[in-house]
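Got some structures for you, see below.
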Structure P
Amino acid sequence: MLLIRLLSATLLFAATSSHADFPALGALESSGARVTAVVLDLETGKPIERRNADLRLSPASVTKLVTAAAALETWPADKVFLTRVSATGAIAANGVLNGDLILHTEGDSTLDHSALWSLAAQIRAVGVRRVTGGIKVSTAPFGPLGCETKDRCDALEKSSTAYNAPLAAIGADYGNWCIDIKPVSAGSPATITGCGGMALPIAIEGSISTVADNARMTYWVDRFTVQGQGDVLRVGGNLPQGSPQTLYRAMSNPPLGLGMLLRETLKVIGVDVAGSAHVVATAVPPSAREIARVDGLLLKEQLGRMLRFSNNYIADLITLNIGAAATGKAGPLADSARTLSSYMQRIAPQVLPAPLFSGSGLTPENRLSAGELTAMLASVYRDPVRFPALYGGMTVPRQAPYAFLRQGSKSWMERVALKTGTMNDPVSVCGVAGYLRKKNGGWMSFAILVNGGSGYKHVPLYKSMEAIRKDIEAILERN
């Protein structure tokens, strides 16, 4: 730990000694962009190249590396978060449960529609055929979370995507409606259902027409929130035969949506629930009896999904859980994110805590420097317990899900493992951080953040990535 602290001090406070460091990024900086960049030799503990190492910029989704490292410090890599269903009344001999079902969780961010089938089957297996009450979805111990970013606040009214689902203590499919669209025969409306074959428990307005398989795909699906009606899907356009689609649209209220989906799943397997689904903030009463449970994915698998696909819902729910584990208080998000700032300050105790307000990086106010990031990555590298899980969750460019990473030299494609981060407002952000393999099998950590500046507010992504890739390829060629 002393080595890491000394290393952090060197990186954060030493001025860049050579103007030759990161020349392509330097040219981008000369045009008005803001840059912080470091490549660190993990064998010697010395920086190989650095530029503005202590300059804190917006990291966007590169923040998720901090979240992952802090999570692996908080729990073992095989930690699981349970989701349970409890009953508040007795089950009569005729299968009638005189009471409610209560759905509650330990904060599993990967609960999905498939898990609901398991919960429903377990409920039926204990003899329940009818529930006289409803389904209560408990958000305890998490307090009111609100919408801490513009994207998530906008999604309370409308969403045409999945990444902006409002953060919730409990939800399914990352807080989204999972939707299957299947074209039938040309001239007929496509079928629209929830994933897994259940009917969607929300209204669908409009239709999607099935057209010939060589016709153009023009379908669209938007989720609106209508006062007095809740979430509504509005759809239209055409979908060619033989082109079924699965897509996700953010729920306006993920806990409520989860309860509605469980009610619909129970209906399909023959369990009637008389009451509706509703959200409660109270904890499960001691008299309630657990009748079903499912395990979430192992923590390392959750982190892998979070890093590879930059899943914001996973990142911020894990942040809430880290905050709860550290302070005993779950939420709001900005308060929980202080545990991430505290974690980073342990890496570099001589500087003020890094301002972090979310674990996802959706908050544009987050700030980190390349020096802090490479020092953090170095500390994990030297931890034989945490390093395999963090490294295993990163993306190698040759296998990246995004085309803008799958180009460059063989060294870039195969000797780099990274996490990316991009953002457009209020300025452009392009960030990468992770590990590099030397020719001799040794290791380097690296971090590069490129932000738009006052003279160049929105740097095109391709320009930032070209400069990053060119400089990293040059370093890999020499090492």
Structure Q
Amino acid sequence: MQTSFSLKQLANPDIAESDKILRACVHCGFCTATCPTYVLLGDELDSPRGRIYLIKDMLESGRRATREVVKHIDRCLSCLSCMTTCPSGVHYMHLVDHGRAHIEKTYRRPLIQKAMRAFLAAVLPNPKLLRIFSFAGYVAKPLAPLAALLGMKPVAAMLKLARLPAKPEPKERRVYPATGERKGRVALLTGCANQVLAPSINAATIRVLNRLGIEVVVPQDEGCCGSLVLHMGREHRAHIQAKANIDAWIAEADGEGLDAVIINASGCGTTVKDYGFMLRSDSAYADKAKRISALARDISEYLATVTLPAPAAPAGLKVAYHGACSLQHGQRIVRQPKELLASMGYTVSDIPEGHLCCGSAGTYNILHSDIALKLRDRKIANIDRLAPDVIAAGNIGCIAQIASGTGIPVIHPVELIDWAAGGPRPAGVRDRVRAETIATRQIGSNADATLVTSN
């Protein structure tokens, strides 16, 4: 793709980077076949190729973003499926993030839309506020249909997704010692949503690592990874959050040392692994950011490098594996979660059209609930074809999104690994297996009987 940025524009490192990305695009259109919004809407401007043209024109001209451009850029899920498909290696993620930052600086959104985005940017990264509003949303959940009837779609979407929050976790630095001889030491990003909506994921992660002889530390000052606000165009805020985490983890690395920074929410992992790029122009943080990005590991990625113990109890469940977009496209981690689950006795199946997003995408299922619901329902229809006992997904956003439309339990892979290794049975799995056993299943072996009644 030819570009026409001026020398003055190219002196800006962000423009220079976007220019390089744009020039890599050869207009082939392979990305359109795997783009969820293009598959649903059939509009070229709602494909990666179309958005690339829009961003190119916007940046080259230096003009304020227009309503039409904002509509199509906002509709992008940042699922990054296009990057997996692209034969030219176009780094669409960095380009669309730059486009969104330009939109945030130059476009005046309607007041209601602006207020909703500000609310989400303030609440979701803050566990204390998220806990308060999650409880309020859970109580008000029956009012979701009324909110939708009144045209308050983002509010209705939030109410439908609302979960009863967990108790607050301690704020001080925590260390979870290894069982037996210490063989390694890692930091765990407990995340914003995980600790409020699904603390069982963090607990299972710690148990699995401790059993393997890995000490786990949760630094006091770590916080949101920055991804939620970054994808809303609030680049400066994202950098502040990234720097706080970098300082917390560098202190541990320079203290007792760290083998890895473990992340069990793949959306966060994609962003933390990009800290080196995000802060490349910051002389005080560039080198530290690169160190942290190099240490960042998804929990499945890390467990794939060690030897897991044999299952403590037979699993035998049929698992439909949902590859979160941020994991399979953002981090290119595809086989490890499935291989780990299979090694622990589960029967793992790929979901048809597994490359397509479930519609979660951070705040997308709130701000663009119509498209998100279509993607969710398409995903669930494909899952139903497999008739699984459980759905495994490595990101809290995907878990909440898919669970909002199905009765099949949606569980993080690390919880299933923990259960097979002797940990507690995930609550949703227990309920479903008991119900199915009473209704339809014939227990044909002692192993199956142990599965249903143990833990």
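No value in this document is a laboratory result; all are computed from the given coordinates. A quick note: this is a predicted structure, and the numbers were derived from the prediction, not measured. Cβ atoms are built from the backbone, for glycine too; each structure is taken alone.
One of P, Q was used to calculate FRET efficiency 1/(1 + (r/R0)^6) of positions 53 and 237 (r between Cβ atoms, R0 = 30 Å, to 0.05), giving 0.05; which?
Label of the source structure: P.
Figure out for me which of the structures P, Q the number 2.6 belongs to, where distance in nm of label points 7 Å out along Cα→Cβ at positions 157 and 333 was derived from the coordinates.
Details: P: 1.9; Q: 2.6.
Computing distance in nm of label points 7 Å out along Cα→Cβ at positions 157 and 333 on every structure in P, Q gives 2.6 only for Q.
Where is mean count of other Cβ atoms within 10 Å over residues 181-188 largest, in which of P, Q?
For this comparison of mean count of other Cβ atoms within 10 Å over residues 181-188, the top structure is Q.
Looking at structures P, Q, which one was helix-only ellipticity at 222 nm (-39500 (n - 2.57) for each DSSP H run of 4 or more, over all residues; to 500) calculated from, given that it came out as -9000?
Answer by label: P.
Which structure, out of P, Q, was relative contact order in percent (Cα under 8 Å, 6 or more apart) derived from, given a value of 24?
Value 24 for relative contact order in percent (Cα under 8 Å, 6 or more apart) corresponds to P out of P, Q.
Thinking only about Kirkwood radius over Cα pairs in Å, for residues 253-356 alone, which of P, Q has the largest value?
Structure P gives the largest value of Kirkwood radius over Cα pairs in Å, for residues 253-356 alone among P, Q.
Could you tell me which structure in P, Q was used to calculate P(r) over Cα pairs in 10 Å bins from 0, in percent as 4, 19, 26, 23, 16, 9, 3, 0, 0? Write out the running numbers ahead of the final one.
Details: P: 4, 19, 26, 23, 16, 9, 3, 0, 0; Q: 4, 20, 31, 27, 14, 4, 1, 0.
Value 4, 19, 26, 23, 16, 9, 3, 0, 0 for P(r) over Cα pairs in 10 Å bins from 0, in percent corresponds to P out of P, Q.
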